[in-house]
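Several structures are given next for inspection.
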Structure I
Amino acid sequence: DAAAALPRWSTAPDLGAAIARIVTDDVRAVGFGELHARTDRAAGVRSALSRFTDDVLPVLGDRLSDLVLETWLFDRNCGEQAATATTRVEATMRRPASTKSELGVLVERARAAGVQPHVMRLSCDDWTRIAPPPPPGATTAPDVDYEVLLGVITRELGRIAAEAIAYRDGHGATRRLVATYGGALHNDLYPIEGIADWSFAAGLDAAAGGHYLEVDLYVPEYAEVDDLTRGEAWFPLLAEAGADHVLVIERGPRSYVIVLPRSRP
C-alpha cells in the first residue's frame, strides 16, 4: 500500500536537534542541499539558508573546519566578459536580493566560529562557456548554457571540499568535518538517471573514505509546488510538516531530507 512505500521518517523538535542526531561522529563530509529561494517561489517564508546559519552552524561547533558555498568570485583579470556573464547568470537564476545578505551573514558567522569559508573561483574560460559573448558581427549573445553552469558548479564544490579534506589530513587538524552548502542537485548520493554528472557526491565520498553524508533542507512551501519534488517517494510526507517541528526522512543509507518548519500556519 501507499504507506508501505514511504521511506523511514521521524520528527525532531527543531533543525538543530535533527542535525545532532544524523551527523554522527564518524561523518567526515556533509553535503547540504536546498531548493533555492527564487523570486517566483513562495514569498514571506524563511529560507533554508538562514535556518542553516542559525540552527546548523552552532550544532556542528568545533567539529567543522571548512564550509564550501555555492557562490562565486570572478577573476577580475577576465575583464568585462566575466562581469557581464555574472550579471546574466544572476538575472536568470531569479534569486531574491536577500540571498546575498544571508550568504554574507553565514560567512561572518562561520569565520567567528573558526570555520574557513570557501567560494567557487571560476576561470575566464568557464565564464566564456557559461555565458558566451555575441559572435563577431552580432549584437545578441547566445543564451546562458545551464548544462555547462551545472557542470562547473559540481566540479568546483567537489574539488574544493576534497582539497579541504586532504589539507586537514595533511596538517593533523583536530577539526575534521568538511561541509558544502548549495543546490540539492549537486550533493545527491543517489542521483536519478541522466543527472549523475551534476553530483559531486561520489567523488567526495571517496575522498572522505566512505564517510560522506547527504542532507537536504527543504522549505515545505517550496517543495509542495516543485515539479521534481512531486516525484519523490517522500512527497506525501509534506502533509506532516508543521510550524513546531521538522521531519527527518531517510531517503537511503547516508542520505536524508529534512523538511523545515512551516513559516505559515
Structure II
Amino acid sequence: MEIGKSMKLIVTSDRYEASINMFNAFIENFNFVETEFKYQGNPIYKYKDFYLIKIKDDLVEAYYIDKDFPEVDLVIFASKHSSKEEIPTLTVHSDGNFCKADVGGRDYTLSIAPAQYIKSALLFYYENCPLGYRASLEVTHHGPNLNKPSIWIEVGSTIREWNDYNAITLACENIINLRPVESDVTIGFGGPHYAPKFTKIVINEDVSIGHIMPKYVMDCAKEYMIEVMIKNTAPKVDYALIDWKGTKSDFRRKIISKLDDLDIDYKKI
C-alpha cells in the first residue's frame, strides 16, 4: 500500500475503549481528513505527516502493520493501559518479549525502540500531567514486535480514565507533538515494571532510553537478548544504565560481560 513516505502511522483498535476514544478525539479535535485509501474496511485519515487507522484486532496482535505499511517511519499505538492497582497513569513504552510471548508478538523478540521519541512522549506527559495522574515509563513488554520503530502511548488504568476526555485529548496532543529529543541514547536493565529510576533520569537528564529489561524477566531471558536490545534501539546506543540493586547478581554479571564484548559502556544507577 503506497500511501506516502516519511510518515508516522497512528494505530487504534476497536477492541480498546481508550483507543476508540482517542480515534474519535483525533477526528474531532485535529484536522485529519479522510483519504482515498481504506484499511480493514475503515477509511485512512491524514493530518500533516500522520496517518490514522483503526483496526479490528487487539493492538498487541497487530504483527502485520509493518508489512502492510512499509513506507512509514514510526508506528504509534494509541492504547489503553491497565493495572490491578488502578492508579491513574499516563504511560509510554516500547514493546517486545524477553521470554515467552504471553501477550502477543513472538518469543524472545523485540521491536525497534525509538529512544528519542520515547523521551519526547514521556516529557510531554510529565509536563502536562492532569491532577491525580502520574506520568511513567513502562519496561519493554508484550507484542506485536514489529521490524519498525514503534511506541506505545497510553491512558490508564481503568474504564474511568479510558473515558476521561481530558486525558484522552492529552494523549492525542502528545502523539501529534512527537519529535525526537536530542539526547544520549541508552538501554536499561533492572528494576520493577514502571521503571521509576529510568523514568526520573529520562525526565531530568539529557538522556533518552530504548528497551528496558526489568528484574522480573531475568530468570527466563536469554543472554543474547542483551545484544538484541542494543541492535533494536534507535538511534545507536551510547551506553547502558544498570539499576544495580534492581538486578539479579548472576544476570548482572552476564550483562556486564556482554556489554564489554560489544564495547558498550555502562553506568550504575
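Before moving on, here are some points about what is shown:
- For the structures shown (I, II), volume of the Cα convex hull per residue in Å³, for residues 82-153 alone is largest in I.
- When distance in nm of label points 7 Å out along Cα→Cβ at positions 10 and 194 is calculated for each of structures I, II, structure I gives the greatest result.
- Test item: FRET efficiency 1/(1 + (r/R0)^6) of positions 34 and 178 (r between Cβ atoms, R0 = 25 Å, to 0.05) calculated as 0.90, pick one of I, II: I
- For 7, 32, 37, 19, 5, 0 (P(r) over Cα pairs in 10 Å bins from 0, in percent, calculated) the corresponding structure among I, II: II
- Origin of the value 16.5, where mean count of other Cβ atoms within 10 Å over residues 58-65 was derived from one of I, II: I
- Among candidates I, II, the computation of relative contact order in percent (Cα under 8 Å, 6 or more apart) that gave 32 used structure I.
- Structure (I, II) behind the derived value -8000 of helix-only ellipticity at 222 nm (-39500 (n - 2.57) for each DSSP H run of 4 or more, over all residues; to 500): II
- Structures compared: I, II; top value of mean count of other Cβ atoms within 10 Å over residues 186-193, i.e. the largest, recorded for II.
FYI, it's all coordinate maths here, none of it is from the lab. Just so we're clear, the structure is a prediction, and the values are computed from it rather than from any experiment. Cβ atoms are built from the backbone, for glycine too; each structure is taken alone.
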